[in-house]
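Down below are the structures I want you to see.
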Structure I
Amino acid sequence: MSVAPTRTKWGYAKFGTGRLPAAAIAVPGGLILGAAGGWLSVLAGIGGSNPALGFWVFAACIAMPAAALVYVLVVDRNTLIGATERPDDSVESGWIDKAASGSFMDLILVLGAATTVLAFIPRELVVDLKLVLPAVVGLGFASFGIRYLVLRRKG
């Protein structure tokens, strides 16, 4: 392992005292994960009537996102050009924290009220969770998004 410059465009991954380019780990890791996903598709029978084609299609579709995930997991932020020294101290990070905590409280309030109402609904009325749970997720997204936009607008 060679000693690398302090900061580069693509960054390095630290291993003990040495460093490797992060892409040198991410690309092979993504290819391995893509091949594993292709193999799982063949084992699960998702590949269709031509297992070899199914393997290659799944492997190709999974490889790039997997490589990006491996890169994000192994890169050392301190080796990237232009990376913020302390991203958690930014104004935007404060907005995200406030919006997330507020939307969590919104969800607790709405779910508590919904649970109370559902406790008094007769048994004949059935509520389908396949509709309720996505609505809860959508409510969380909407609450967070609105709160973040309001906080950003206030500055």
Structure II
Amino acid sequence: MAELSQQEDQTLAVLPPSTNDRYNGPRAAAWFLTLMSIITIVPGNIHTFLPDGGAGVIAGRDLSVNGDTIIRLFAWAGATQIVWGIMLLLISLRYRSFVPLALGLLVLERCIHTWTMWGPKGQADGYLPPEAYVTVVLVPLLLGFLFLSLRAPRESKAP
């Protein structure tokens, strides 16, 4: 049986070679994306593995009516957060050429979150979960780091 060439072998890899050498933006944007991955993975684990998904003990929701459904919805959202957070972490550490794209998608995600929490589809009872306040702060921060990640690198001045 013929052996795979090195290029074919890399094509079959789950994690292809790093693209960090193709990222020209500042490292601060990539490190901010690392922070965002943690801010995504930790709540994802809470929603997935805490007995009430955080719906009662953190968000203060009444689980006496349809509690099982609410907990399952939190777990579903948590599973999605964990996977999305792992992808953000991989991008921030290994595939930095995707940092601007990931930050742009995070801006879109957080804008949708903001609209659904604060807009016309907001909470019927007027209650806002803790994430609602965090998201309002994150949107401008994400926009700032997105624009930063798109900046051309500065030319270094040789003596």
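Bear in mind that the values in this text are calculations on the coordinates, not laboratory data. Keep in mind the model is a prediction, meaning the values are calculated, not measured. Cβ atoms are built from the backbone, for glycine too; each structure is taken alone.
Upon calculation of Kirkwood radius over Cα pairs in Å from the atomic coordinates, which of the structures I, II produces 20.2? Walk me through the numbers on the way to the answer.
On the way: I: 20.2; II: 18.0.
Of the structures listed, the value fits I.
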Completion exercise
Note: relative contact order in percent (Cα under 8 Å, 6 or more apart) at 22, derived from one of structures I, II, originates from structure I
Practice task
Supply the structure label, taken from I, II, corresponding to helix-only ellipticity at 222 nm (-39500 (n - 2.57) for each DSSP H run of 4 or more, over all residues; to 500) with the calculated value -23500.
Solution key: I
Completion exercise
For FRET efficiency 1/(1 + (r/R0)^6) of positions 18 and 106 (r between Cβ atoms, R0 = 30 Å, to 0.05), structure among I, II ranking highest is II
